[in-house]
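The data blocks that follow each hold one structure.
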Structure I
Amino acid sequence: MRTVAEKVDLTVQWLREQVESANMSGLLVGVSGGIDSAVVAGLIKRAFPDHSLGVIMPCSSNPKDREDAMLVVNGFNLEHIELALTEPHALLLQSINEKLKAKNAFRDEVSKLNDGNLRARLRMSTLYAVAGHYRYLVVGTDNAAEVYTGYFTKYGDGGVDLLPITHLKKSEVYEWGKYLGVPQEVLDRAPSAGLWENQTDESEMGTTYAMIDALLDGEEIPEKDRQIIERLHRISEHKRTMPPAPPKF
């Protein structure tokens, strides 16, 4: 069995190969202050020390997110830029909601989720706008648990060029983080997509990453958690496939 160091080295080499085959110049990642983006930041810095970029995008975010994101980019000495998205997000959301209300189509019960998904998609659009100028590939941060349960925004954090940690269970992400030297404050914080105030991944999913990891390993878990996880997997199938198209008539 390969060590974490060997797996990291192979992943770094894979990242280099992907950039070369795409005839691009480097790699870019959105740095949120969470463990997943921190690990990816460490990987792209190793792959391309002089051609990697972290993008910090506050969007009505908790100030602690930016503080932790800065710990990550400074800790890895990763070149970075910061783009504040709070104002453009608010203007766009207000315009959408006003138009929907005028059509009597606004639904308060889905407004919170729509708000969060809009943030994720605005961030990804921003990343691609920046990446085009650098000729960098956009690197995603989704791990195995998130992919299996569909815990990502379609065409938001799920819309990327590369997914280097998609095979890692959440526990393995932490192992890689420790090996790469992710700041302890980031390792200790509760996982959150930062889509709204006080949001955490596990409270939103209704189960824990430990339970998802155990299921992915084929272990027995409580029936309540198994049903939650399998339901999330079932209803998010559309996120893991290309959009459906009719046959050629």
Structure II
Amino acid sequence: MLSKNIALVTGASAGFGKAIALQLVQDGYKVIASARREDKLKNLASLYPEDIFPLKLDVSKPLTLQETLDSLPENFQTIDVLINNAGLALGIKPVPHIDLNDWDQMIDTNIRGLIHLTQFIVKGMIERKKGHIVSLSSIAGTYPYLGGNVYGASKAFVTQFMLNLKVDLLKTPIKLTTIEPGLTSGTEFSEVRLKDKEQAQAVYANVDALTAEDIAKTVSWILGLPDHVNINRIEMMPVCQAPGGLTVSKTTD
């Protein structure tokens, strides 16, 4: 890997994104750390002021994406790696007790924002004949569970979009990888989803879950592989987790 390649990491203010940004700096990248919370990005950038550029970016507002990217300093314009990490889950209620605003926000962020940003970035990668796009999906896109509804569907979209994008880019040297983590602690995921800190903490009680650093190390390994190797998908779970079996309900309410 050439030193000082440029990586854009979305959702870099906390959790996976922050851990990935820090790992990539250690790996020799210059990192554009993007998220909505500018104060947290500036704190992150202060750790490596020469190598991390904080970029306030809301992927759920696709009309502003190109203008924001065009505002990058010249020495951060050529993006070699895109980490599509920004995403969220909201609520665990089953249909019909959901809040449609939550569904819309997940679609705007997890799907619409991701595909728009990818479209903007991949054009330059094609021109330069160089690039790697890594998107964070979830095991929720494969294994359904009560209350997963649109969140799981949005992550299934991410996985399938990336696989189809690989076909579109087959005659290019651009790499595409989807990472699908399971239960992961030490992030804001459950706090955002449940809107209750104590309830969120209970999700990870008495389990040895994955960590954001585990995901960051996986990204580092993927990006460090030889040019001819492409990892299509990685499904990750902690040892304490396994896919649930099929369920049959013999009664109806």
Structure III
Amino acid sequence: MGWLRDWRRRRVLRQSEADAPTWQAACDAQAVLAGLPQADQERLRRLATLFLHEKTFEAAAGLTLTPPMRWRIAAVACLPVLNLGLDWYEGWSAIVVYPGEFMARQDFTDEAGVVHQLRRPLIGEAWERGPVILSWADVLDSETATDGFNVVIHELAHKLDLLNGEANGLPPLHRGMSVRAWADIFTRAYDDFCAHVDAGEDTAIDPYASDSPAEFFAVLSEAFFETPAVLNATYPPVYAQLRAFYRQDPLLRLA
């Protein structure tokens, strides 16, 4: 039924295109979109239009979600799949937006096999086949500077990672990409990064990346789009793998 989906998408694009000022305002608000060529901006606009049509946005804790807010989230959410396509975001439908940090319950099992429940504040979360949850305050903080922090890109990277069934830092790779090469390169970089963090050293990349291979992939995806020169200088082989996966080279437009 791919033809029906494509027909519906073409119909949506004809009927639901953003007016130029709304779309331009959404793009202008995002430092991470600086330098996008006109053709890429137009492709991003089409993806964001479809994203808004196919995903539901839900406001939580009293937040009022306006159309410009939705557009600003959609513009950044579609950047990772700019050259991949919206089908990479299939299997889930909702984005929940809180005004700021929200409390999340997480379960973990200790070495004795006892399951514990923990509640802690988060600014973003991505559930397998469930919603993406975002803090609007941190979405705004992510907009103004390319500092390697972008909660929208981080959580959408988790969604890509989850396409293989679990978040483990290994998303589905394209034909011609080697799983072994990816695993070797990311494992070496992750072990090296964790050693620096464990030694108490300052790192150019957010130390949260040492939490797990899944977080390493998500944080380095943030760095790939926001601070590509830093990532390329720190872990050039990782940058090359992400360039092949995302089919983009932010160094060329953010240099």
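Each of structures I, II, III was scored by mean count of other Cβ atoms within 10 Å over residues 93-100; the highest score is held by III.
When Cα Rg over 2.2 N^0.38 Å, for residues 21-100 alone is computed for each of I, II, III, the one that comes out at 1.34 is II.
Since every read-out is calculated from the coordinates, none of them should be taken as a lab result. The shown structure was predicted, so the numbers you read here are calculated from the model rather than taken from an experiment. Cβ atoms are built from the backbone, for glycine too; each structure is taken alone.
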